[in-house]
Structure I
Amino acid sequence: MAAATAENQIATAIKELNGCSEPLKQLLLTTVPNAFGSNLHKFQIEAASMLRKSLEQGRAAAGEAQIASAQTVEEVKTALEALNAGSESAVATQEAAQLVLDEKTTALETAKVTKKREVELCEEAHTAQGEVSAKRQKLEADKAEIESVQNGSFRMLLDGGWEDEELRDECIDAVCSYLNTEGADPVLLAALPKALQHKPADCGNFDKVAVDEALRVIHEKVSTCAALLAEGEEEYEDVKAEHLGAWAISDVAREKELAASDERDTAYGALQDRIVDKKLAVNAVDEQNETLTSSLSKQTLADGKVLQLDVALGAFAQLEAGEPEEAAEENKENAPAVVADVKGDAMAVDETPVAVAGIA
């Protein structure tokens, strides 16, 4: 190794020593070109010793920093592995929560369709019940009306129980009006008022025929209404039961829709929480990756510092062991340039270089 190159390596390492004051660096840099060779003065030997000690101390500190940086990198990597596992778990958890939400959303849509269908069926059953009920109410009203005529006005006329002609005529009018409304035979309607004017004992044979025919018509009407009501009883009970069942089913469908809606809302809230968890986990991984990049950069610098000081100590040993004569001559020729470079760096720290006393 050429002496000038070795001295430059030592000088470079001195310039970049950590924890070394600038005045001391200036002193050491001034020492480099004068610390090696034969017939050294004791002050030169002491300066070389101080230079070696500074390099060795710097190498020890750099070694410690290298170990610390390597340990930091491993710790950061271990933490990153844990964070990556946590991030993967958070992603999987979010995906699972999304699946649950999809299922609950589908279930809610199904519940809505079911409720809509059951409500429509309930409304149809209600309409059917209303129609049957209206029909039945009309039959009951018709039966009540004819029974009122039969057991009221007609019965009074048949029994001859009127006390004045005005009351009698009112009863006759009521009976004839009803029969006319129901479309009775015109011949009967023409003969009946006269026949009903007489007390039963005073009625002639024709009058009795007219009264009996009216009685038959009224009795037949009552029987018909009663028969129709009896026949419609089962249908009425069926439609009523069908409506009640449809209402119960639709009510259950409403409850299921509400429950499905609550479950969907719960699943949505859970998904939002998982999204936040995943975002935090991913951010933590990103931050840890940045920390790892910084730690690796510091480790590279620490490795470089160790290598630099190892090279400088090797160069120091090379110079201390001596060189061939031609290398020594080259050293002498290059020494002014090295000194000039050293002085230039020293001037950046202190305009007045610190000389090494007694160096020949």
Structure II
Amino acid sequence: MPVLVLAGDEEFELSRKVIELRGSLLDPSWATINFVRLDNPPVGQIIEFAAALPFGPGNKVILFDRCELFTKKRSKGGTADSDDPPPTAKGKASELDRFVEALSSVAANTYLIFACPHNFDSTLKTSKAIVKHAKIEEFRKERYFAGSRHPKYETWCNKEAKRYGATIDDDAIHYLLEGTEADLRQISSEIGKAAVKILPATHIKLSTVVELSPHQSHVFALTESWVAGRGKEALASLSELLSRQSGILIIATMQTIVAKWVYMKALCERFNAELPAGPGSTRRELPLNDLVKRVAPEVKAHPMVVEKDLKRIAKVPLDTLIAKRVELTRLEDLIKSGQMPEQHALELFLVGSLSAGCA
């Protein structure tokens, strides 16, 4: 079938499929002429290119990259944008009708590939129209929770090691999944580095992966020690991390974690403020379980993960977390501008925060 829709939020696997199709469908001698890439083009332009024919032998491949025709975009208010095609002049065929007609008449040796960065939405009019004329292949990202087993990801890692002509320990797989939060692109890169490192051997052990790959969970351990006021543990974690990776990467990860905590703390305060209270009555607060149920959907995280985070920041005021986020930004700027060494900036942040009573 010359029309293919590749859709899903697992970007690495989707992009790999595009590369494979391009390599298998195109004649290498004519690949430069017979390959066209368009970035999220309008329907009218797609209709024009659907009639294209290849030059010379082989196929023509037209890639409509980052296409949004078959995924429902969301407005800032959270409501779905309409999927109605733009209005056309009275008496003329609608653009959607012309789109369907163009798909049905694509030449046998012309391949239209729609690469969509979000999950396929079968309820859209454009999606219903293309289903009859295209092969749909979905690349949905599997949910991953740190500390839990995930057979599908584990199988993927074993297959990825085989692509590099190697095998890999289960412990090394768990280390990579947890350390990257199941980022397949990064995992593939780390497995590739490990496979080269151990040559001429072919079995990747945990020790090799630990040596080559920074583990983000070490940053989580650092921030947990910091927010709990365990100064010696925090500084020890920092020293270990700096021996493995750049301080900029550490600060970037800490920025993400602290930003998430600020958001969660603000949500908790909002939910507590919404509780009914009469004049002179003591301010009420929701139990932890109720807060978890309300916060988890807002941050799109597993309730177990949210509960652990809320326990970590239970005694830290929102204003303090905001101030620490601002301080991280200031120190990051000093490092990038060369005004302060990475280690000095991070130690200053940890010691200053702890002495200020962050916990």
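No value in this document is a laboratory result; all are computed from the given coordinates. Given the structure is predicted, the values throughout are model-derived calculations rather than measurements. Cβ atoms are built from the backbone, for glycine too; each structure is taken alone.
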Test item: relative contact order in percent (Cα under 8 Å, 6 or more apart) calculated as 15, pick one of I, II = II
Source structure (of I, II) for Kirkwood radius over Cα pairs in Å, for residues 42-153 alone, computed value 16.4 | II
One of I, II was used to compute helix-only ellipticity at 222 nm (-39500 (n - 2.57) for each DSSP H run of 4 or more, over all residues; to 500), and the answer was -31500. Which one was it?
-> I
Percent of Cα pairs over 29 Å apart gets 72 when computed on, of labels I, II, structure I
If you rank structures I, II by distance in nm of label points 7 Å out along Cα→Cβ at positions 10 and 106, the highest one is I
